[in-house]
Structure P
Amino acid sequence: MTTTSPRIVLVDDHALCRNGLADLLTKRGGMNVIAALGEPDQVITVLREQRPDLVVLDLRMPATDGISLLRRIRAEGIDTPALFLTMSDSEHDLSAAMRAGARGYLLKDMEPEDVITAIGNAARGELAVAPAMTLKLAQLLYTGARGTDRRGQLDTLTERERQILEHLARGESNKTIARALDISHDTVKLHVRHILSKLNMSSRVEAAVFAVEARASNSR
């Protein structure tokens, strides 16, 4: 059984960074970097024509910032999963990236092997957040909850939805969850939509961090 290599588009205005990352992902990660772009204006055309598994965006670029670019991509109706790879460990940037719909947020000072693994996981549908940013993400999400009774929200979930929420907390994709629970991919998608609706959340990332925090709270 063969596994298709993830198809990746890189966007970074620094040639050394994007070419180095492309080389890293191709030679050591076994991925297919179909485009390494330095001009953000090219991105929408490439994504629409090539339909990659993931686009990796820099946060700071002269022509535009990565978050504004991601919003433009979504406004064009393009749903390619996006991940940020940046030097910024700012809570503000992290929050803005996740609210814009990013699947992940990695830091450029991470170990190369960790970056390869995280990008590969994100391309396959899993969450990818730098370990140094996980606590910041949890704090941001809970601050945004504005005192909502999280325990009460958890009680609204069915047993199956709680099972799926635990899998989300491990960063698993819908396909992985479907295999683990012996249910269809479409059934998992339906359950995830119900979970997000009941928890009043907009993304899998938010639900996953909620699950991790709820588990930690219950263990205290």
Structure Q
Amino acid sequence: MKTVGVLGGMGPKATVYFQDLVIDYTKAKTDQENINMIITNHATIPDRTAYLEDNTKDNPIPYLIADAKLLQKCGCDFLVLTCNTSHFAYDEIIKNINIPLINMPKEVCDIINNNPSIHKVGLMATKGTIDSKVYEKYLNKELFIGDNNLINKVMDLIYNKVKCGIKVSKEEFENVLNEYLNNGCDIVITGCTELSCILKDNDLFNNKYIIDSMKVLTDKTIELAKK
């Protein structure tokens, strides 16, 4: 069994949810059959979107690199990053470590690219994820992001609700989701792990119109840890 290093705390709720998902989806009958994880729930890492929108603000990259090095030193075999926006720093992180780091956006896009029935893809994400194009670089399908009004609705769900400990109702989330579907999207990526928490709270995990980045990361983590 390999040991997984989790670059977490972005945000803390999403990090805990990732750990729950790995446990829930690991086929284990004893404690010892579960996956070893070492987690840095580093909540004080500077906000990624804030930095991407204003580079004079505190840069999160040195913090991410330091945590990655720490997890490597602790004996982790590979790392995961439970924040989509932080993948703007992916190349910088892997330059500084000697173990693999799963690329969550790439894993999501690989699944979509291999599905011929999907033609147009919606992306629900932070402004930082959208601006840094961490999904566009891997996606071979038509991408729909929406106008600033729609992006701000998604940002409100993330920053003013989940990050503040306020639960989002099923109706509230589906109202936003339907704006993507009404614009012809065959599927919508929940490209922020806080959005994954909304899916959990409202039993929307198996919605056929959603591909959840957190669940994709979970599946890949279990696959690599069990090899």
| query | When you work out mean count of other Cβ atoms within 10 Å over residues 12-19 for each of the structures P, Q, which one comes out largest? | reply | Q
| note | Comparing P, Q on distance in nm of label points 7 Å out along Cα→Cβ at positions 4 and 76, the highest sits with P
| task | Using FRET efficiency 1/(1 + (r/R0)^6) of positions 108 and 188 (r between Cβ atoms, R0 = 30 Å, to 0.05), single out the structure from P, Q with the greatest value. | result | Q
| task | Supply the structure label, taken from P, Q, corresponding to helix-only ellipticity at 222 nm (-39500 (n - 2.57) for each DSSP H run of 4 or more, over all residues; to 500) with the calculated value -16500. | result | P
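Given a value of 24 for relative contact order in percent (Cα under 8 Å, 6 or more apart), point me to the structure among P, Q it was derived from.
Working: P: 15; Q: 24.
Only structure Q yields this read-out.
Every number here is computed from the coordinates shown, using simple stated rules; none is lab data. In this text the structure is predicted, and so the values were computed from the model without any measurement. Cβ atoms are built from the backbone, for glycine too; each structure is taken alone.
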